[in-house]
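Take a look at the structures listed below.
Each value in this text was obtained by applying a stated rule to the coordinates, not by laboratory testing. Computed from a predicted structure; not experimentally measured. Cβ atoms are built from the backbone, for glycine too; each structure is taken alone.
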Structure I
Amino acid sequence: MRTLLPLALILSLSSTVFAQWANIPAPQIPRTPDGKPDLSAPAPRLPDGKPDLSGIWNPPTGYLRNLARDLKEEVPFQPWAKALYDERAEGKFWREEPDANCLPQGVPKVLLAPAPWQIVQTPKVVFFVHEAFNLWWQAFMDGRQFAPHPDVAPTWHGYSTAKWEGDTLVVDSAGFNGRVWLDQLGKPSTEALHVTTRFRRKDFGHMDIGITIDDPKAYTKPWGTTVEVTLLPNTQLMEFICLENEKKTGGK
C-alpha cells in the first residue's frame, strides 16, 4: 500500500526549507521570554476584527485512519454502507483507496493527512493548500450558493462556501463525486455527501476543526467529531509529488 511521507520526515524537511531563500522578512510571531514561539498567545485578528486563520497547520495523528475514534456512539451507517465499510476495514479493498492510487483524498480526509496544510485567507475566498499530493481547494465568502445542475461536474473536494458565525468560520461543501473515503478504514460516501467544517482559532498556535458528515444515502443521521490542529511557525510547504520516489518492494 502506498502511504504518505512519515510525519517526522516531513517536519525535518520543513525545518530546512528556508535554506533556498535570502533576505527573508522576520515573521510576526509572538515569543516567550526565552525566544520560543508563544503558541498560547492570543489569536491574531484582521483589521475588520475577524480572526486571522492564515498559517501552516499540522493535523493530529489517528484521525486519518479513523475519523470516528472519539465518537461516544456507533457510526450511524446505512446497512449497505456498514457492509462495505466492514470489508474495507478488514483490508479487502485497500488497493481501491483513492490516495493509494495517487487520487485526491477528498474532504474531510485531506485535512487529516499526516502532512501540513496552509490556509490563505482573503475577504472573498479562503484557500486550503495541502502539501500532501500538492492539492488545493477553495471556499467562497462572497454570498454565492452552490446550485446543483446536471452539467456541474462532481468533484473530490466538493464546491465550498464559507461564512462567519461569531469567531468561527463555517465552511459548507457539497457536490462530491461519491468516491471519497472519509478515512483510511474506508467509511464510504455518496454524491449526497455534505460536509460542514467549523474552524475556530483558539489562540495563536491552536485551532479546533469541527467536522460534520451529512450523507443520508450512506448514514441514517449526521455525525462528526472535533479535532485540534497546531500551527507550524517558521516553515513552508514542500513539493510532494505522488509516486515520484516510490520504490517497488516484493513481487514481480
Structure II
Amino acid sequence: MVAAVERAKLRKKPFDHIYMEDVLDGATYEALLAAMPDLRFYHELKHSDALRKDGTSTRLRMYLFPELVKRLPGQQRRLWLPVARALRSRRLEAAFKDQFRATLEERFRKPVEKIGLFPIPILLRDQPGYRIGIHADKSTKAITVQFYLPHDESQMGIGTIFHEGESGESAERTKQMRFLPASGYAFPVSLTKSWHSAATTTQSDGERVSMMVTYYIADNFAARLYWQARRALLSLGIHPER
C-alpha cells in the first residue's frame, strides 16, 4: 500500500489528488475478495443521500479496527487483520502526508509531521441505488482515501466523480476515478476545492465494494481522547454516526 501511494503521481485538477494502482498483489487481492466478511458484520450508514424510501440504507459499513476484525471467523480474520493494521499504520499515514505536503501545510500552517491525525478505516458494501451528492467533506477531516475492491473491470464506470465546483457549470466539469481492482484514490480535504460525488448505481452495476480510510484531525489531547472514545464505543457495539 505504501509503495502504491509513493509511486502515484500527484494530480492537480480539479484539485490535488492521487490515483493508485496495484495497491495489493494479485494473490492477496483475490484471497481478500474470497474472504469478504458476511453481511451480518455490517451496519447501515444512515446518510441522507444513501437512504431508500422505506428508510433503510444502501450503504453498509464495517469498521476495520483490529479489535473488531478479530471477531470474524478464522479464515476471514487471518486475511483481514493484516489489512486492518496496515490501514492504520504510521507508514501509510506518512506516505499520504508526504504526497499532500504542500496542501496540508498551507491549510494547517505547520509541517505535516506535526499534524496530528486519527485514521478510521472501514469496509463498505454499497448496494444498488447508492448515491451521494456533490460535497467537499467536513472540516474535521484532513485526508480522504478510498480503495476499490471489484472482482473485475466490468464496474470501471462507477468510480467517484471529482468536480471543479459545487454547482453550475463548474460542477459539470468533472473527472471520474476508474473503479478497477486494487486501485483507489486519495485527496487532502479542502472545504472550497475537494468537491466529489458518486452517481446513483443500478441493479446492473451490482454491489460497490471498497475500503475507506478517513484521516480526522486530532491535533491535541482532547481530540485524540474524543476519537479513542468513539473507537471504544464501537467495541461495545455502539455505532456513533460520523
Structure III
Amino acid sequence: MYFRHASDIWRDFPELSAGIVHVDGIHRNVSFDVHIAAFETVAKARLAASSEGEFPEIQAWRRAFSRMGLKPTQYRSASEALLRRFRKDGSLPRIHPLIDLCNAVSLAFAIPIAVFDLSRVAGHLEVRYASGSETYTTFSGETEYPEQHEVIFADEDGRAHARRWTNRQSGYSAVGDETTAVLVVAEALHAGAATDVGRLVHELAGAVAAVWAVTPRCAVLDRTAPRFDT
C-alpha cells in the first residue's frame, strides 16, 4: 500500500507539505490525558492571542478552498472547524484515544489531520481530483458522489475517504474499536509549512510511541518526494 498526492495537486499547490505517520498496534485501552492536555494548552494560548481566522495556517487553507471554488466560511478545513468548536466550548468530545490525540495536535498546530483505518482502504490512497464516478460514505451511512474535479482522498476501488480535501472524512474508514493499523496525514500550505509539519510529525509520533508503546514510521512529503510506502 502507498500514499501520495497526484502530480497535478503538486502542480496546482506547490507550497503543500504533507506529514505521514504510519502506526500498527492501536487499541482503546490506553491512558493519554497528559498528552491531550499539553497540546490543548498550546491551542488555548494561541486562541487567547487571536482568533483562529487570523492564524496563517487557517488563512492558507481558506485561500486554497477559494481556489477550489468553495466558500471558505461554508466549507472549513478540519483544523479550522476544530479550533472554532474548541474556542466556543473549551473542549472537544472524546471519540477514540488516537482521534482525540490527533485532534489535540491539530488544535496546537492549526493544521488539519486525517486518520484512516488501513483495513478499510483498498490498495493505494491518493489525494487527487475526482472524476465524478467515485463513491463516498457519510458517517450516517449515506452514499454521496464527489463532484468532478473536487479534491478527494481516493483508493484503488474508487472510494473517496475524504471530500473537499481537508473538509470532511468518510465514515467508511474512520477509526473504531477494531482498528489496529492507521495512516495519519497532516497537510499544510502556509509559509513555513514544511518546518511546522516536520515538528507536528515528530511530536505526534512521540506521543503515539509513548501511549501505545509502538514505533511509528514517519515521513514529510513534498513535490520532490511525493510518495510514502507502507
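To test your reading of the models, identify which of I, II, III gives -0.38, -0.63, -1.09, -1.11 for log10 I(q)/I(0) by the Debye sum over Cα atoms at q = 0.14, 0.18, 0.28, 0.32 Å⁻¹, for residues 59-98 alone when calculated. It must be structure I, since only it matches. Upon calculation of helix-only ellipticity at 222 nm (-39500 (n - 2.57) for each DSSP H run of 4 or more, over all residues; to 500) from the atomic coordinates, which of the structures I, II, III produces -2500? Structure I accounts for this read-out. Rank structures I, II, III by distance in nm of label points 7 Å out along Cα→Cβ at positions 147 and 195 and report only the one at the top, that is, the highest. The structure with the largest value is III.
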